[in-house]
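Readers should treat all values here as calculations from the given coordinates under stated rules, not as data from a laboratory. Predicted, not measured: the structure shown is a model, and the values here were computed from it. Cβ atoms are built from the backbone, for glycine too; each structure is taken alone.
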Structure 1
C-alpha cells in the first residue's frame, strides 16, 4: 500500500515534465508561427494578439469558473498599478519579439531569452538588494562582457536582445507584487491593454491599413494569436504546480535553444564567428549560474536534513 502514494507522486511529476516540455517547446517554435504573418506589420499583430488573448482568456476563465480572483483584483483599482506595469512590459516584449521574427533577427531574440535569467539576478541585486554568490556575480559580469563584445566588434547595439531580456525581467519583477495566478494575471493585463488595442485597430481601419479582413487566412491567423498565447501558458501552469522550481528552470532553456536552431537552420540567419563567440560567452555564464543555483539547493537540502525538517 505504501507504494501507491509514491507511484502517484511519480505519475504527477511525469505529467509535470510533459506539461513543461509542451510549454517550452511551443514557445520555442513561436518563430515558425509568427513568420506566417507575412506582410502584416508587427504593430498590427501585437494589437490583435492583445485583443484575442483577452477574449480567449475570458472564455477560459468562465469555463474554469475562475472569476473570483479577477473580480477581487479589479475591485481594488489602487492595487492595479503593478498589473498595469506588467501589462506594459509584456506588450513591449511581445511587440519586439514579433518584430524580430518579422525582420529575421531571431538569433538576437534567442540571445535575449538566454540572457533573461542573468538579467533577473542582476535586477534582484540592484533593485531588491538581494545578495548573490560569487559565481552568480561572475556569470552576470560575463554576460555583460558578451554584450560589450557585440557592441565593440559588430559595431551595433543589440537592442532586440537587451529589450527582450530587460522587458521580461522587469515583467517578472513587477509580477512578484501581483497576487494573481498566471491565467488570471495575464487576463487582467490584456484587459487593461484592450482599450488601447481596440482604439489602435479602429485607427488602422479608418486609414484603410487594417489587414484583418484582407483574406480568410489573415483573419484566422490574427484571431488564433489569442489561443497560441494562452495554450503554452496553461501548460506552464500545469508544470509549475507539479515540478520543483529547479526542474522548471532547467526546462526553460528549451525555448531559446529551439529559437536559436530555427533561426540558424530554418531561417538561415548568418551566424558569424563574432556572434557565435557572444553566444558562447552567454552559455558559459548560464553554466556558472546553474552551478551556483545547484550548489545553493544542495546546501539548503543539507541544512534541512541537519535540522530534522
Structure 2
C-alpha cells in the first residue's frame, strides 16, 4: 500500500477543516509518507513564514518561499520536498466545508487554477491576517457552542480562500476569464476524457467545428484542441500510475482504452516512457523545482 497522510482533525475541533504548522506535520508524518506521491480528496493550502520548500504538484516542481501560497486541490497528485527546511502553516479542508456561495465565488472546483499564488502589499498583509485568525480560532479552547464555533471557522476560511482566489497583482495567479468556446470545451473534456479522445466527438456535442475549438484552445491554452485532450488523458494516467497500485490493464480500462497494449503505446508516444518506467520514476525522485515567486 502507498503511505497516505490522512485528514484527521483533533477531537473537539470542527469537522471538515484543520490548521497545523509544518512542525506539526513533521511530528505526525513519517518521512516516507511525505516523500511519496499523495492524492487527497480534500484541499491543501501551504504558506511559509521562513525557509523554502520544494513541492511537486501534478508532476511539476515548485519552490515555495515566505509569502507565497501553494494550493493543492482534490484529485491532484502532490509530493513534498524536505519540510525540515521551512516553517509555515497548512490549512486542510474538505470539499463540502465551505458554504456553496464561497465555493462558487472562490472557484473551488476549478481544475486549471494556478498552483502557486504570490500576494504582494496589502493583499499579502490581509491574507496573513486572515490565516492568523483562522489558526487562532482553530486552536482556541471552545468557549462558545460548537455550531457557532464551526460557523466562525467557515467564515474565516472563506476570507482566506476568497482573497487567495481573487488576487490582482502581476504574480497573484488570477487568470482571465476564458472565451465561451474554450470554456465549454475545457469543461466537456474534464467530464468526458475517459469516454472519448476524439476531437470530433466534442465538437459535435458542443455544436462547434473542430477548427473553431482548435483555434479557441490554441489562443487560451497554447496548444491545439486534440493535444489538450491528450494531455488531460495523460495527466490522469500519470496520477493513477503514481498513486495507485492499479495495473496498466486496469488503468487502460478506466481511461477507455481497448487494451493495455494500446494504452502503453499511447502513453509512450506522449511521454517517452512506458507506464511501468514512469511509475518507477514518479515514486523514486521529485521533479526539479521551478520558482513560485517573481
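So Rg and Dmax of the Cα atoms in Å, for residues 60-107 alone, computed for just one structure, reads 13.3, 37; which one of 1, 2 is that?
So the calculation was done on 2.
Taking mean count of other Cβ atoms within 10 Å over residues 188-195 as the criterion, which structure among 1, 2 has the greatest value?
1
Going by distance in nm of label points 7 Å out along Cα→Cβ at positions 140 and 276, which of structures 1, 2 comes out largest? Working shown, then result.
Details: 1: 3.1; 2: 5.8.
With respect to distance in nm of label points 7 Å out along Cα→Cβ at positions 140 and 276, the highest-scoring structure among 1, 2 is 2.
For relative contact order in percent (Cα under 8 Å, 6 or more apart), which of the structures 1, 2 scores highest?
Values: 1: 40; 2: 21.
Largest one: structure 1.
Name the one structure among 1, 2 that helix-only ellipticity at 222 nm (-39500 (n - 2.57) for each DSSP H run of 4 or more, over all residues; to 500) of -14500 was derived from.
Source structure for this number: 2.
Any idea which of 1, 2 comes out highest on mean count of other Cβ atoms within 10 Å over residues 28-35? Before the final figure, lay out the partial values.
Numbers: 1: 18.5; 2: 14.6.
Structure 1 gives the largest value of mean count of other Cβ atoms within 10 Å over residues 28-35 among 1, 2.
When distance in nm of label points 7 Å out along Cα→Cβ at positions 180 and 260 is computed for each of 1, 2, which one produces 4.7?
Source structure: 2.
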